[in-house]
Structure P
Amino acid sequence: MNELILNGSKQTPYVNFNAQTGKLELSGRSIPENSFEFYNPLLEWLSEYSSVALPQTDIRVYLEYFNTSSSKYILEVLKRLKDVNELEGKKVSVEWCYDADDDEMLETGEDYEDVTGLHFNYTEIDE
């Protein structure tokens, strides 16, 4: 299965989903003009990944900002990972990174953790 790498821009996050290592990363800003168009390849990749997932999958999310339409797709990414986590012998961990002065992003991570049931580790980034 191929790696999914998308270079970030001012409007879209950097993406590095690696099926060989089970390491996934989503970072930057997410304010794409068309959230479906940007996130659909990620969701399709995750659907395919679920059939070949490693015993341990780790995703690191460090988004400085995302808009409302992105938030629903970020939640959908996490829900796809929850599906992987529920497969026998598979475990997913989420590292949710946030800037030290951004309590709202921390709370968003906590909300996503509640909704998905995945275990989140929170990392405060001092800039």
Structure Q
Amino acid sequence: MIADTTFLIDLEREQRKGRAGPASLWAKKNAAERLKIAWVTAGEFLAGFSDERRREAEEVLETYTILEADEAVRWNWSRLQRWTMQKGSLRGENDLWIAALARTQGEVVLSRDRPAFAGLPGVEWEDYSKA
């Protein structure tokens, strides 16, 4: 399963505030699941941290397997991009990278961002906020 940025941000905020929310409840229920993230997710997550909090941010990222884009992922991204253009259903570029990575790896995207992932061909997603 590949977590998108909303999951990481929600989980970090819930843990920092000491409040159970959808992300932490999903994580507790699925404690055996070793989540993966895309390299773009790591970058988006780091954007929310100052240089002074770098160590804290990197410790969070160490709990995930970070996946890079290879040729197959790049081709799947291009296919998804063409599909969204033809359908008039454009999505964020980073969301499409996450979707392309999941499609290539045969993984499910973990997100609550329905507009980003719902309906993309060959991409399965799970809404952690509904668990």
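Each value in this text was obtained by applying a stated rule to the coordinates, not by laboratory testing. Values in this document were obtained by computation on a predicted structure and should not be read as measured data. Cβ atoms are built from the backbone, for glycine too; each structure is taken alone.
Structures P, Q were compared on FRET efficiency 1/(1 + (r/R0)^6) of positions 75 and 115 (r between Cβ atoms, R0 = 25 Å, to 0.05), and the highest value belongs to P. Taking relative contact order in percent (Cα under 8 Å, 6 or more apart) as the criterion, the highest value among P, Q goes to Q.
Given 104 as the derived value for volume of the Cα convex hull per residue in Å³, which of the supplied structures P, Q does it correspond to? Here the read-out was taken from Q.
Among the shown structures P, Q, from which was the value 1.2 of distance in nm of label points 7 Å out along Cα→Cβ at positions 59 and 83 calculated?
Source structure for this number: P.
Computing helix-only ellipticity at 222 nm (-39500 (n - 2.57) for each DSSP H run of 4 or more, over all residues; to 500) across structures P, Q gives -12000 for structure P.
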